[in-house]
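Nothing in this text is a laboratory measurement; each read-out follows from the coordinates by a stated rule. Here the structure is a predicted model, which is why all the values come from computation and not from measurement. Cβ atoms are built from the backbone, for glycine too; each structure is taken alone.
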Structure P
């Protein structure tokens, strides 16, 4: 078995990567994982509503991860869903002086790692997760997302 990535675009503006690119980034982060992973690209209003409902926080957020509830069809484990707010990712990339494509890759890797059990609530787990993100992104030719502006 392999990882199946299911994509849904709820917005196309501003720019969002194509299906093949998003799949490749998720597959790189979830290497060796079997199951189904969903990626949904949304606008600010939908991100804002989801962030308020599930995290109790106001405003849109760049990426949300929703762990899967178990099996999906014969022998397929639902890993979970990643929801990415396209307008916010674009604004963040501009504000942080990062290439948009690199910031998108980081959001997909970050969200996928959350679905695989990585977190950043405590300092130690944050260091481990960031180190893993750096390694994965470096393999894709993307600079350290936590480095100086312009370095991603």
Structure Q
């Protein structure tokens, strides 16, 4: 990658705790996780309970290096690779993940959520409320190989 681009640094705000211990492709829609925030940030969760869903941004610290520029997406049945930016591969130049989860409850600095596709111990970078109408796109297009058969 070019040295002309600025370096960006983040500090985790918390970690994920759940039953996913290894990097495998899991069906995570029913997985219950806890996001344990730094206790000093607990006040930043005030009023979050009013939202049914949250956007979780996390650092995929189990990603492989060096990252590939071409990957075989799991939804693509026919053989053939696509560019890493046309996929949801965890192996990327900056391995950030983003998932929309259902908020089940808050206990102080702990959020209990459903549907988080992160491994136990994953560092959480940010949490945002999901806002219908703002966080959804009408008439989005995907390539034919993305449509489940």
Task: Label whose coordinates, when distance in nm of label points 7 Å out along Cα→Cβ at positions 10 and 130 is calculated, return 1.9 (choices P, Q) - done: Q
Task: Given 22 for relative contact order in percent (Cα under 8 Å, 6 or more apart), calculated: source structure among P, Q - done: P
Task: Structure with the greatest value (metric mean projected area of the Cα convex hull in nm², set P, Q) - done: Q
Task: Computed 0 for helix-only ellipticity at 222 nm (-39500 (n - 2.57) for each DSSP H run of 4 or more, over all residues; to 500) - originating structure among P, Q - done: Q
- [ ] Out of P, Q, choose the structure whose coordinates give distance in nm of label points 7 Å out along Cα→Cβ at positions 2 and 106 equal to 2.9 when calculated.
- [x] P
Task: With distance in nm of label points 7 Å out along Cα→Cβ at positions 42 and 90 derived as 1.8, matching label from P, Q - done: P
Task: Parent structure of the calculated result 2.8, given that distance in nm of label points 7 Å out along Cα→Cβ at positions 18 and 114 is the read-out and P, Q the choices - done: P
